[in-house]
Structure 1
Amino acid sequence: MTESTGASRASLWLLAGIVAGLALLTGATPIEGRGDYGQWLMTSRFYLGQDVPDYRALSALPPLVPLMLSALRLVIPDAVAALQILNALLLAALAGSFYFVGVTLFSAPMLGVLAVAIGLLVTDRFLELFAFGGLLQAAAVLFTLVSVAAFARAGREPAMGRRWWTVGSIGLVLATLSHGGTGVIAVPVGLSLVAIGLARLRGMTVGARLQAVSPVWIALAVIGAYWLLVLLPASREYVGNPASLNYRGPDRLFSGLVSYWPTVVVLAVGAGAIVLGALGEIGRRVVGGHLVLLVWAGVAWGTLLVSVVGAAATDYPRFATPLLAPLVVGSASGILWLGRSLAAYLSGLTPRASAPTWLLASVTLFILVATPFAVSKYARQAAGYQPRDAGALTTIVEWLDGELPPDSAVLTEVRDGKWLEGMSGRAALFSLPVRYSFREAEWERAIAATTLLQSVGALTNQFFFAKFADGDPCSSSDPPDGFTIGANHGGEFVDLLSVATGSVRVLSPDGSGATLATVAGLAPESMASTLTDRRLELRASWTGGPPGGGITYVQTTSLTDQSATLELRAEVKTALPIGGLELDLLPVRGMAVTSVEGIGSIADIRFTRLGLSAPHLRIVVADGRGTIEWLAGGGLRIRSTSTQLRLLVTDLSASSTYSADLRLLCTEELRDAYRIGAVILAQDPSLASRQQRMERLGFHLATSLGPYAVMVADAPAAAPPPATP
């Protein structure tokens, strides 16, 4: 057995060990309801001809991975088992593609193993794809690696060129059909390597060279047709996402790349090895593996630079794996050089053990040391994407599918909703942050779900989302005691301030600041809404008062279409002398007022940073009839010295595009419009208030299972699933 043959066999055994270990790790981790897995399960239903929610634009998604899952489900009907097997197959294929690239570029089996170990065990970016269900990008990366290796080999082996040009071209097509964003990087990378390969085909005319790479032209025609007919129309909404740059911009990409120190080491070692190796190859006037890696990395990172300079609204954190892939292979070349040097030194000290033996031992030790870190990191990543209880969620989904009519939807949280869609094809209503959704219909559904789960009604325009926690803003006699002001911050509605109407104070006329009456001590009188094409107003009133005189308090909340200012007008009508009005604006839980500038009748306030910047509001007491005070607890106290108070709240950190229009959202109307037949609630501290609101909407508690409470519309219920012991 020659040394190369022994190294090849040993490398294959090491590769098999890595793949088997990772397959056991991912297979032992519950997959139900985790991350995006439910979404791909739901998409596979579309290709199987099964029911899917009609609001899902599934034909716009890259079809390859859903088609693969559909084919598996024809053989393996169990949805969870099919997902686990697809997961394992893609993981094994990704490992194999790293090995293929390493062996092809450097003719070194151990380098291929090191590339696999570094990509899947050292850096955390590739395994995270399997933690949250990024199967589309995992497939796109592996096909990109295949195309890189094939094109590099085609230029090096003219006799086998047509075969390798074909393999590389198929890889490009499959990468594009797997994940649009990765395909945008894969195509220029592939074409750059085709150019290198053509330059290496010496002794051929230009026409002969172009004919030799005819599979590439066919692939480009297929890719161009797909981009023109499918991807570009679908991406118009994607690139217009109002929140992506603020929350999913380049800063998130770079923070993700440097958040885990082993990945930083891979970046540094890979870049250094590629540059030094490429300089050496240029000096020798050869096109070697390092020069290929330099072109590959340069084009990939250059594509990112074009997107950043052009301010393209895309999901930048998902650029991490295609950007990191060439650096993984480059770092493998650098570590192999160190390993060979160490092996040569040790073989000189111990002649009975050869250098290849020492190299095999050092690579094996490297894998054994890296594995526990990879297992621990993956477990943390997967846990972050897990539902509260995967088994209980699946049981509830199956029970509801038998309990509800086919056209009934379920109101729930986003991860639970995606799993329900995938398992049953039933419509789910959930709140998906704008930064993760790219179609207006999804934004509208998210606002509806948030309104139903967190309020009894709401007002929206392009800049504000004001939610009422009690009362009924859509009635004529049940004024709310307060509301939450959510503002458009970088394209995402963020809850910032709460207005407790019940704690509004009517002050004594003696100037002491004593309270003469509070709105909480008055009786609700009336509630009215006025909606025109340009303006929406909610007018609420309370009446009562101390002995000797009646007090009527009237509060009007107004939003205007396309206006960045919310108006709050308060007025006291009474024959009694009063000293003014006082109300507090308090930050919601989880937010803090970090700075206040210009205390007086105008104040600019900033909150806890979210995304690239801090939410920013301007508070104005109009007409100069009051003052603003920053409270020690972090809120603002607004005081007027007259019977009227006009407060203007202006959003100063909104994006230039919007996810909502001027609307009054009434929960009963939303319930009927979306055909809500059941609600899945988490058993957390907010359960009591949410359950009470759902009961007002005509739902009753049907069962509790694990961390979930299930409420269904008032009707005879089927036998509930068994309770968790």
Structure 2
Amino acid sequence: MGNNNRTKRTTICLIILFMTLFSIVSGRLIYVQVTGEVQNNSLKALAEEIRSTSALLLSERGSIFDVNGNVLALNRPVYRLYAIVDETYTQNIDDPQHVVDARDTASKLAPLLNMEVTEVENIIEEGKKDVETFQVEFKLNGRNLSQETKEEIESLDLSGINFIRETTRYYPNNLFASHVIGFANDKESNELIGITGIEQFKNDILTGEDGYVNFERDKYNQKLVKSEDVLKEAINGHDIYLTIDQKIQSLLEDILTQAEEEYDPERIVAVVMNPKNGEILAMGNRPTFNLNNPENIENWYNDAISTPVEPGSTAKMFTWAAAIDSGVYNGDETFKSGSYKIHEKVEPVNDHNRGRGWGNISYNEGFRRSSNVAASKLVWEKLDEDVYLDYLHKFGFEQNTGIDLPKEQHGQISFTYPSDKLRTSFGQGSTLTPLQQMKAATAFVNEGEMLQPYVIKKIVDSNNGEIVESNERKVTGKPIKKETANQMLNLLDSVVNTEEGTGKRYRLEDYSVIGKTGTAQIPDAENGGYLDGEHDSIFSFLGMAPKDSPELMMFVSVKQPKLDANEPGSSTVSFIFNNVMEKSLQYLNIEPDKDTVLENATLNQFPKIVGENIEHVKKQLTDFNHVSIVGEGDKVIKTNIEVNESVYKNKRIIVVTDKITMPNLIGWSHRDIRTLSQLLKIPFETNGSGYVTEQNLEEGTLLKSDSKIKLTLSDES
């Protein structure tokens, strides 16, 4: 009887418990159904959140162009491969959306990904085993695939194989202004981030702002028909137009490569600037690197702006300018050259010809001979030391030029002890960058005004084409007077265009050049002092042309070139300068300002000779000193002179006959062979500058339109 009562009580308690739980659950369900909320969260909102997804709208990084609109850096689409391994993703068994046959897929993909079949198969199979894995990728082999590779894979029609479009940075010219343009790449994050050059300096400007689109999807990740989209458009990065001229930069790169191969120097730096507005038209360094494959970079620094060195004698320009501007200079005053000692405790200053000097010479001659003694005496005996230091600061030394490139450094003026001041006067002890010297030298061209150098011409909003920012000529100071600048131009002229000048090797055929040479010793880091090998120096030249109104300024320095025993250090520098300067002036259509004929030569009217018998023509041209007959024919078919043109009697007259043969071109100038090439319509391959010293075809060889003519020129006339 007792057991029955306990059973009934237990049953009643359980019934009450279940009824209570049922009431609670039912009530909660009714509450949720009526209110549509769970724990104060809207079920509708939760459902929308589950269904909602976002798609990233990628922005484009801005492009980089040269001054004429030629593209130097742009985005190129690449693709990342992935394989869907989740079988539940497939809605229709007749149209599978996942990888069905791992082995077959791997055997077709592997050759295109440069992978082993088993490796690709294992990646797919491992993904299939993990129920939480939706898709798999194929390491770095499946990234940065080209459009061609993508299309080839798509043609295989493999189920479950898909692509994600990404962007990489591409540089059409490879090894071109590498330290200026820089590169953008981040392999770890797969983002385009500027690492060096303009890419780094203007990374924020070039980088765009990604957008997105929000929409609702079903369980198969398909967009719902009635989805309400939320869209934020992507904003592309700005485009940058540089002052770099692709033609001049390409010419510079070619010549630097030739010089590097022939002379194997430690370093080369070269910069081409428009001295009238501060625009940098070309800038190059050696060693350099390929922007599309920046691996094993030997030199990360842009030496033109980031590596201050002792400049050597190019610094004398600013010593003489300070003396002239301060009113203490008399160019005709003489001094004893060779060696100069101010005190027993101070090492003597010796001229560069081992202290022999040139006897008593004027200070003007001291400049064109690059006398260290003259520079030292100007600072120690003529100029007040503080005044001299003030001029160096006015020229912008000990401060950055402010060029719009990253990692610029400035040199230091050593001016503590008497020996420091003497050595600074002729370019030792103190340090400068090439661009610091070029900026200071713009004062000579612009009547004393010093200009800001820059490489960014303008920044353009790629979304609407509007100019966001632009640069133009900017005066940053006036360190010297107009009269001083004019006097300095004359002194620089004397360095190149007098017999005793140190810059004779920099004379051009068509254009007058002015400038200053430099030979800087290299400090011996291990033993102190300076390296004393024959070519253990930095050879340099800062030159301008044409002399009366310089349109281009160029700085070239070459560190420790490998030269023959008697070969001058300036041979490498002049090879670079002469080729780049003359061809750049021609490309810019700058009118030649000198002629190879004598200025006082007699002018003659040129007769009609085309169509005439060659023997008769020879008699007609007896009044001209340089008549070159090209060919062995009987009749004249072409000449380089127009009928009745006024011609100097010393000008080379080229007469082409109806049977064209190879003439003897030894001694011909570059201008003359260019004229002949145009007359014959046969391109000539030239190496070097100046005058022809070798030709590959013998005199008398019959010439055709496809003849290969190779000429070697030397600047030693």
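When percent of Cα pairs over 35 Å apart is calculated, the result is 54; to which of the structures 1, 2 does this value belong?
Value 54 for percent of Cα pairs over 35 Å apart corresponds to 1 out of 1, 2.
So distance in nm of label points 7 Å out along Cα→Cβ at positions 272 and 536, computed for just one structure, reads 3.5; which one of 1, 2 is that? Could the numbers behind the result be given before it?
Numbers: 1: 5.8; 2: 3.5.
Answer by label: 2.
Taking 1.12 as the value of Cα Rg over 2.2 N^0.38 Å, for residues 120-303 alone derived from one of the structures shown (1, 2), identify that structure.
Structure 1 accounts for this read-out.
Starting from the value -9000: which structure in 1, 2 was helix-only ellipticity at 222 nm (-39500 (n - 2.57) for each DSSP H run of 4 or more, over all residues; to 500) calculated from?
Structure 2 accounts for this read-out.
Tell me which of 1, 2 gives 7.1 when you compute distance in nm of label points 7 Å out along Cα→Cβ at positions 80 and 664. Don't jump to the answer; show the numbers that get you there.
Numbers: 1: 4.7; 2: 7.1.
Only one of 1, 2 returns 7.1 for distance in nm of label points 7 Å out along Cα→Cβ at positions 80 and 664, namely 2.
One of 1, 2 was used to calculate distance in nm of label points 7 Å out along Cα→Cβ at positions 8 and 592, giving 13.2; which?
Only structure 2 yields this read-out.
Which of the displayed structures (1, 2) returns the greatest value of distance in nm of label points 7 Å out along Cα→Cβ at positions 208 and 392 on calculation?
1
Laboratory data are not the source of any read-out in this text; all were calculated from the coordinates shown. Since the structure is predicted, the reported quantities are computational estimates derived from the model, not experimental observations. Cβ atoms are built from the backbone, for glycine too; each structure is taken alone.
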